[in-house]
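So, here come the structures, one by one.
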Structure 1
Amino acid sequence: MASNQKTPSLLEGSVSAHLQRLALPMVWGILATMSFNVVDTYFVAQLGDAPLAAMSFTFPVVMVINALAIGLGAGTSSAVARAYGAGDLARVRRLVTDATLLALIVAIVVSMVGLATIDPLFRMLGAQERLLPLIRDYMTPWYLGAVFAVIPMVAMSALRAIGNSALTGRIMIGVALLNLIIDPIFIFGLFGFPRLELFGAALATVTARAISFGVAFYYLVRKEHILAAPIWQWAVVRDSWRKLLAVGLPAMATNVIIPMSGGVVVALVAVHGADAVAGLGVAMRIEPVALIVFYALSAVVGPFLGQNAGAGRHARLAETVAILARFCVMFGLGLALVLFFVGGPVASLFSKSPQVLAVAVAYLSLVPFSYAGYGFVMSANAAFNGLGHPLPGTLISFLRVLGLYLPLAWLGNRFWGIQGLFVATVISNLVLGAVAYAWLKKYIAAEAGGENTLSQGQGASR
């Protein structure tokens, strides 16, 4: 490959060693990113109940916009990784450039539509009139800075696609630390700064992300040399966008369905009372941290498989699937045993109520035994995206949530109470984990068989 690679080639060497090297910095980066909402919530809570309630109304909107950014990032990562693995550096530069242009257009549309619809949108979401001025204080700078939420996602996905996940991890950690530092300064008006309250919370987030924007683009342009000048030819740009959105749109749908289903589950649990909802909430705070290794692994599986698929290394693809399956089973079981024994003490850090703790402990004693399946579902989604064939991953996610989980959750909750709902979660994770494994393994075998048949046919024609 004619490139000045600064990271070890993903096309050679130990598959498991590469996955470990790529995933480890992402563990810390994702953990730092998770701290964003925690930090903002903590400082805004010091302002009183009304500002906290106002910011809480913004979370669903922010999550949907983040889903758009994640989808664009997934499309960029998939297309760039496959072109990079094939050694087509000119195509890599074209894809990264056109992805950035698309992200810029999306960000501008988000800003314009968002600013024009703040009041009617949040009225529709149930916000009281007295909260609307506070919501405007938060969402106005957030919408104006949407470019710094969307474009860095694409830029860092491009960096991961060429194997530089260490840099993206460091950027994520740096942004979270900067947000932690400037949040109280902007919110409370420290060190001579004006007191900006909710406006300051959003401004701190935008400022921190603007720094990530600058750093990511410095590396894309000056270090990796994979960002070129735009080509104003519609046919060229359209071809790039089609490749990006072929993966990006299904990825957006996958990222939207999970939080939507979470709202349905909360409604099911609510029939058991406020303590049950609070207990589930405690478990939901602990679960993402427990699953962080699976999140990190899914973030790097796509680029790894994409590069090897682009280079035609089908044996390495099959080896990756086997390694992922073994890891998910062993790590998932280990994680379940840890939470079985320490779930109670950890949950007690969030609540002292026996009723709340009973629900949280019931969840953490049972559901983690299905994390192996859920972990593989996440990796399979990322794998199909990386291979440029996203529909199976999207279908698996929809089947898990809409086809199996929600119907089973309704039945289990109706006939066996909240324990039945948790059993539904276990069944859904394990069944769809097995389906994801079988589907991904079969897909890669079929691709390898098709490539071999094509090669034999070309040899015979010669």
Structure 2
Amino acid sequence: MIKTDHTALDRRSLLVGLGALGLSTTLPRRAFAQEGPSPIVIKGAAIFDGTSEDLITGSDVRIENGMISAVGPDLSTEDAEIIDATGLTLTPGLTDAHTHIMWHDEIEELIYGSPHEYTGVMAAEGAHRMLMRGFTTVRDAGGPSFGLKKAIDAGVIAGPRILPSGFFISQTSGHGDFEPRMNYLSPYFTGQLDPAYLRGWTITGDGKAEVMKAAREALRYGASQIKIMGSGSITGAHDPLDVTEYTLEELQAIVGEAQKWGTYAKIHAYSDASVQNAITAGVRSVEHGLFASEESMQMMKDNDVFFSTQYLTYSVPADQTGLTGDALPKFIQAQEGATAGYERAKAFGLKVAWGTDILGTIDKGPSQSLEFVARTPYYTPREILMQATSGNAELFERSGLRHPYRDGPLGVVAPGAYADLLLVNGNPLDDISVLTTPDTSLALIMKGGIIHKTLL
């Protein structure tokens, strides 16, 4: 970020907004009782461990110091709290590979209108609600989430673990160029500072030198991975959906900086040309990718690139999206290409991430859980649940040493893994729709060994 007093105030304001919540959320008190927790042994549950074909029965799970210490029959219950989970299914905590956890209003309002305190408080409440839907880890796909992550990791507020991307890296007139005016004073010619830059949303860079600096700045802030805007978008202010953004040289420069830090770049890409450029440059995760050709899908397969797309978004009738103006015809265009993109990804056996990309006001959050059923025309319940647990965790591991949670694996029920666990009323391997009603179907939500919800 620019080293100015204004910027410092912007960052402090965001933290003030987060801190304003204090302990006033609706969390159970026990969620904050973290000193010297007793071991917990969960007994009687049928276990989906994140990878196995079938549920595992006859095994207990022991949790100590926020981690799973043992899985097996007749584990010691000495000095432990015992949870009788008979009749329930134990699964890893859910993950979402494409969230914008700070995005709880129209983006123009967040950047150019709302006070920082509003942005922070709404994001904190949204994070709490996300945890209450069973999501214990998310990969944030762009936005100023570093302060929120810090507050959650400190235990001040409750929410999922966050792998932040920070600034979108966008070309001028790209998807991350949110300045609504057709004419404005460019920071590169006049020295005027862009509010999207000051508030941590976007770095607009053109040419090799600028995009290298942009990537370095995102990494300096603590990005776990880099987010590139590489094609036109539905909600962008200036970019038609068919546009391919950034040259191959620019993309290679960004990817190279990420690789130097031991991590990777992901890219917003709809057009086939943008997907191919990204894979050639070394991007490891393609977001959306609906118009990728068979040739591009084969390139993804050959280069072990994740296809990180969304299924619920394009199953919604166009007249129910709330989109207006130029965004509505762009949505319809994307929707028309969605089915072909999904079918190609399935046919090529791509690694498919589980993500939602839900944007807008905080009341849209519950739609996140509906993504489970939106995938059922293409995948079995087990495949979908694997995508949302161990599959996403594999993608997150590509952050290498920039991964902020390296004490053990995520997305599995196994010794040494994080004790991020759910107890489900029902068997999601038989009926994945049980996960669409978390208020009633999730009998227990545990993150890092701390129980945030229990109906037991």
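Here, each number is a calculation from the coordinates, and none is a lab measurement. Since the model is a prediction, treat every value here as computed from it, not as a measurement. Cβ atoms are built from the backbone, for glycine too; each structure is taken alone.
The greatest value of Cα Rg over 2.2 N^0.38 Å among structures 1, 2 is that of 1. When distance in nm of label points 7 Å out along Cα→Cβ at positions 222 and 246 is calculated, the result is 2.4; to which of the structures 1, 2 does this value belong? For distance in nm of label points 7 Å out along Cα→Cβ at positions 222 and 246, the value 2.4 is produced by structure 2.
Quick one: helix-only ellipticity at 222 nm (-39500 (n - 2.57) for each DSSP H run of 4 or more, over all residues; to 500) came out at -28500 when computed from one of 1, 2, so which one is it? Could the numbers behind the result be given before it?
Values: 1: -28500; 2: -9000.
The value was obtained from structure 1.
Given 2, 11, 20, 23, 20, 14, 8, 2 as the derived value for P(r) over Cα pairs in 5 Å bins from 0, in percent, for residues 294-397 alone, which of the supplied structures 1, 2 does it correspond to? Before the final figure, lay out the partial values.
Working: 1: 2, 13, 18, 18, 14, 11, 9, 7, 5, 2, 1, 0; 2: 2, 11, 20, 23, 20, 14, 8, 2.
So the calculation was done on 2.
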